[in-house]
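Quick note: the coordinates plus some simple rules give every number you see, no bench work behind them. Only a predicted model underlies this, so the values are computations on that prediction, with no experimental measurement involved. Cβ atoms are built from the backbone, for glycine too; each structure is taken alone.
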Structure 1
Amino acid sequence: MDLFSTLFASLARHGSNEAFFINGQGSTYSELAASISAKRAWIRAHLPTEEVLVGLIGFDDLHTYASILALWSEGKAYLPIAPKAPFDRNQGIIAAAGISTLFTSMAHEAYKVHRTVRTDELPPVASDLSYTAHVDEGLAYVLFTSGTTGEPKGVPITRANLRAFVEASGALGITLGPSDRCLQMFELTFDVSVMSFVLPLLCGACVHTVPQGAIKYMYIAELLGDRKLTMAPMVPSVITYLRPYFDEILHPDLKYCVFAGEALPLDLTAAWSVCAPNARIYNAYGPTEHTVVCTQYLYRRDGANKERNGIIAIGKQMGASVIVVIDEDGRILPPGSKGELCLSGPQLTAGYWNDPVRTAQVMFVAEHQGVMTRFYRTGDLCLLDEEGDIMYLGRIDQQAKIQGFRVELGEVEHFARTYLKGANLAALAVQNELGIIEIAMAIETEPSDPKELLAYLRTKLPPYMIPTQVRYVGAFPLGSSGKTDRKALQRLINVPV
């Protein structure tokens, strides 16, 4: 499959169809083509061949998406910059990536670059959706993700990586056409955004975005109902916030729900399945380093779902991805084992941007089925069952050693969530005044007496796994992806990370 040729042919073929619905305003494929063409003309006239990576302020408008497509059409790549992120952080990312040219569709703070281009002010030109193939090794985009040291890590994704993902996404069984209406809820700095706009545009469908100033879950609820969306990639947090209103929600037009980015509770999914009675519901998984998602599990409405600690399995690999689990010594374990999940295959990045030290820390080569294979260590603790399905158990760094016992904090969360009927919560490893590691429970709700919760947990867990403190938080902090920001949550409740 020539991904980009197919994409641009689709853009040309569906001119009168609605391509984007942004902030209450629809734009056709013809209007998108006109916007792309204006950006292409500027790129051809002003951007040197050797300048491949262009910074892009990720505003929610047609010019921004047209800029991505224009860059791809000319063999270029984009580095998304979150408009609401701290200036110094963004400037550091721009400097680390070596950005000379910055595209933006609105006025913003002045970053130190060679030139800033207002993409909304470029003059119109004749429509041009022609496409000449570019080398697969060329970049498609670079995303900077949080690093444990506080310095973001750059993840370069090639055209070949992206093509491999799109080909692998066929495992989801999603069939889209020009009449489909699809959700794009993610900031462009989160890679599920790529799936959320590329898959619909390949088929002439309409992409529905969420304005950056909106309360996401409320706006998504309105889009699902008012626009009768048929596909919705989401983080589970969205339906966690909607859960109190499930009795009032019914979306028979929704055909596909793809959850990614967070652990997906089984009870939450079962409740949501009633709201979306005709939808195929998937739990998908994949780190940024492995291009969007690389495993999937289809929720079964007959109740025969695989789970661990109340979290739905993340399923089997998609496409040509290779998945193994390793022990603490780096040895590949047989099915039925628990260990760190490691990934390989054509979706895997070559390494972090200009950072061989960090790359060496997470990449290793091991023999797999008689072939020396390069793997990426995800940092996720998983169980690979005998049938090849993967159960997500939590982050390895979310394990805690309590009184000499290794504790999976996800297990504590499971029983607390069961008692509190699906409440949003987090178990955190904390240090008491004596320097001893204990467990704290943060719960997103109004304060109440935790005695009954703790009494219930004592019937399910050994004493060393019982939280020594319970904190109530009005609203959990969220990252740009919509996921709970656990580090910010720890800071919020004055718990050292």
Structure 2
Amino acid sequence: TNPALIAKELAAGFTPSELVASATAAGPFVNLKLDRTAAFTWIVDACLRGTLIPNEVGTDKTICIDYSSPNISKHLAYHHIRGTTIGHALAHIFRSLGYKVVGINFLGDWGTTHGMVIAAYEKWGADEPLDVTKLNDLYTRFRAAMKDNPVVEQEGRDAFKRLEDGDPKVRALWQRFREISWAEFESVYKILGIQFEEIRGESAYEPDMPKVLEELRPLLTESEGAQVVELEGEKNPVLMKTKDGTTLYATRDVAAAKYRWETFHFSRSLYVVDRGQALHFRHLFKLLTKMGYEWAAKCEHVPYGLIRVEGKRAATRYGAVLMRDVFKIAEDDVRAIMAKVNPDLPPSVVDVVAPQVAIGAIVFANLATQRDKDIDFDLEKAVSLEGDSGPYVQMAHARCASIARKAGETIASIDGVDFSLLTHDAEWAVAKKLLELPDVVVRAADNSEPHGVAHYLLQLAGEYSRWYTLGSGDPSLRVICEDLPTRRARLALVAAVQATFATGLGLLGIAAPDQM
């Protein structure tokens, strides 16, 4: 069992193929040498046909992704952006690998806080037309009143109890608040290009509560009048029902997890929720295991870090800043940059591209860091055309499209292209980088980590930039060179790079404009 000897034997017994030219032993390793022409041909063909990502990995497998999931009667504030963009990117990544993806918006539409909004509305009313800002103001006013008078808190609890008990007037109010909130959320999701397969809030599981509590009965113990479940290795038990009989978040989460398993028979069920909820999910998964559900092992918390803006938590600093307001500020900045960089762009193009670049900048800034790390959001850096930004990658894509326009030829297939003419190491470096995409995507799915795709796109943009700028020093190395067959081979490589940028940006939920 000498590794060096095994490597020698493997290399000696190797038969060259069209793609792999030779094998040589190097200590315990076997080095395979690709035939460059065959490799270029295969890689460019796969990029142009969109077959580079292995779309059979997820055949007959379903992934549930619970993400965004805001509370009704509140705005989609900027601190919601990270979980929303991570979940959306993961949905695209899994879909590209052939999984059936169920994106779930588990709306926070049940619980005592909603009783508070109802009690506040009954107490003070609000001007019509009612909107999320007014609902949020009612909630804030109610919280302030609670500080001055503890009796007010009980009014909120009582209102929620009436909601749970099915009081028609309270139910109608709650339904209206929910519809107003969803219309607002949906308008923001539309800007981000997000559609959920399932919008099912906590309230949907209310009818299942008696059944869940009945199932939990053998595990329940009483603690200060409330119903709890003790978990092995955990200091605190899980609270399932308060002493006044209201059900809690954990009870509804059990019902939701069961529904998802019974409905979708998932291979994995992901909960994209900030890391502050780590204890809650650890408890939930242990509880499901204690209830005897083997599928609990397929449930995963996908935690992410905080967003800081100018050193402060976004929830504090941008707490009141709406997601759509940040999009608008970013778009204004992008328009100013575009006017400077490309003043000849027609206004009709700017009107389409500026929002794409602004959204791309914000989404990329939220995905380019490992998700478990906190991020310091800097809008100026995010919209910059230099550095590790979304617009930098979008610009690289637009540059590919611009070269094809200048050449007057778009290469859509490898027919009639002679790849033996691509002899420069910089061209080979680009091809090797293209070849990494499948591994990057599979790894991103395995680890529920879209940051790998963002990082890859920056590396590809770097390799591509190194290659095409060679032409400014040596005209024979230009993509649009004098020799027509060489020009076609280089244009084919540019087309492969452009297709890969478009694919990679698409996986992150970002548009790939042809002009910037």
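A few remarks follow.
- Origin of the derived value 0.98 (Cα Rg over 2.2 N^0.38 Å; candidates 1, 2): 1
- Here distance in nm of label points 7 Å out along Cα→Cβ at positions 288 and 368 was derived from just one of the structures 1, 2, and that gives 3.5; the source is 2.
- Structure responsible for -8000, with helix-only ellipticity at 222 nm (-39500 (n - 2.57) for each DSSP H run of 4 or more, over all residues; to 500) calculated and labels 1, 2 on offer: 1
- Label whose coordinates, when relative contact order in percent (Cα under 8 Å, 6 or more apart) is calculated, return 18 (choices 1, 2): 2
- At a computed 65, 33, 24 (Cα extents along the principal axes in Å, for residues 256-383 alone), which of 1, 2: 2
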